[in-house]
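Values in this text are rule-based calculations from the coordinates and carry no lab data. The structure displayed is predicted, hence computed values, not measured ones. Cβ atoms are built from the backbone, for glycine too; each structure is taken alone.
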Structure I
């Protein structure tokens, strides 16, 4: 999801077809204090915000629905969540807790650009056990080339201060790093940057073609082979480091191989496994990035508004049926044409739409980079013959 500063926290596909909600993506504000050049969000200068009255309506509708099984994660996303004051989240979390009369287990998560972290935020994060991800692309010369303030200044130093504050407060966090054409030259520098700064978990997002980001530096001829070389080097460095360091892309594949014999089904292709709601109450499902994006085919991807619609009511709408039918056709195309389907389950609809122009399509640059490349790297390594060390005769 995101190539700017908000990402669902290392989310992976799931198995089976359960319609139960796994991920509720809430937009406290579309505003972001940064202006990253690869961001897909169209409305990140707008300063609207989620009201507590609307928040109450969202959770009233949600708790009255049949979408929840026993637990789900709330991701505060889209724009920079820490733009909103701590006092807003204090009230919001208390309101959610009061409405949760059935006692569902709710985990709160935030993906932040890290520039606004202070001690007050650290105290809040610890008090509510909020899961935190920080967006940083590696060393300053890579990060500052793309992640800039609205005045065009680099943000690396501010993010480093935020990370140091999290660490001094013993707050664990993961990192999301966006890989661009420039990054491909520096796998060692990126890896050792994370090692030096005691980062333990990293997810590599590619610079995607999505929303208002209509091109990607990774479309340049030869980029795919360079990306494969980059990720293979990251894999080798990770495998051989004595420290505990996890790369999301490789972890998911290894987990699947070791533990999960069933075909994966992408969370983004099943209705209401992911539910996304903006600060005006508009909601959609499937890929979280759909919210706020326009479409020449569907108009937009908004399926309803919590002030007027229940979540289940969208099942009868023509727009939902059209979108879901096209997503399902795309999944079947993947099933019938791609040998990687068991490890992917049909891919990300948002990438299909913005790369291929239609949901009922199959392969994308996104899936070649984020699924096929790491799968090939892991399988190549596992298929290498092991060397049996035989003692020399005495």
Structure II
């Protein structure tokens, strides 16, 4: 058996998330980075490729050249999928071209620049029959999978209330003017789209709420703000949620909460009990009850379900965090590709990857939140596509 071969678009010099993707992809020894177009600047791309010890002829000046050259290689040598780690405005053109060239796609979130592109991407996926995965990293944590399983099994009873938060403080001042590449593109509507805060981290909170609860958001009421003078995109926001089973929720996301790091958390309450999980303490899941003491579940505990266990690597007490959660997405995607090429059905872990449906819902959320915040109408229906 050979490793699954990966190409990358973006993620070169000065990029944060590209290195995270590469570490995650390499963690389980299932995937090998074989080529890349790491920057729109050809020289920067070559420097980035050299730093990753790639052959000069497998480092490209742009993604079009990469797709053309890789397509011409023997099937046993060419990349099998593309990881897209660019600013949002490039997600769709790269994904569409890769799929139409016969390559599976792993994309950073949000899926596309706007909802229309996400819908067009679904059409291309239906035409090509290839795989697409969206890196909603936090769903890769073992205890998030356990939380989802427990809610689905009815242990907490019918879900009544969901509170999900994602506060950060890194954009509390004008980082976009301090030669901070990561801040600059996220606050540039030409690259980020209609939203900064909700498009960057609010969509993670949205996805986590739906993933853990197994419910779909049906209506929202939103209030977005740009606190830092001069910004045209939001850096803070709050959203009231109504779910399709009648449950209510609150989503708060902020990039200006001074002192906060990546404090993503979720609390969910049903008729029988509740749960709580925090990303900065990801190896603990709390279950709360009215008639007995609160339970603390820990990563790698023998009492966890099959999907949580399948996404755990180390014994109890050996913390698993962000990189491992990210790697769970990559190894699942590799298993999905490997199963198809072997003519076998995908396993449960592979099937659990976020795909085009989650991509479309995420883009729907981003655009609806922005529109709702600007509207005098209180409640807005979450459309199905």
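Looking across I, II, the calculation of volume of the Cα convex hull per residue in Å³ that yields 143 traces back to II.
Hey, percent of Cα pairs over 28 Å apart, for residues 173-372 alone derived from one of I, II reads 35; which structure? The partial results should precede the final answer.
Values: I: 35; II: 39.
Structure I accounts for this read-out.
Comparing distance in nm of label points 7 Å out along Cα→Cβ at positions 141 and 269 across structures I, II, the highest value is found for I.
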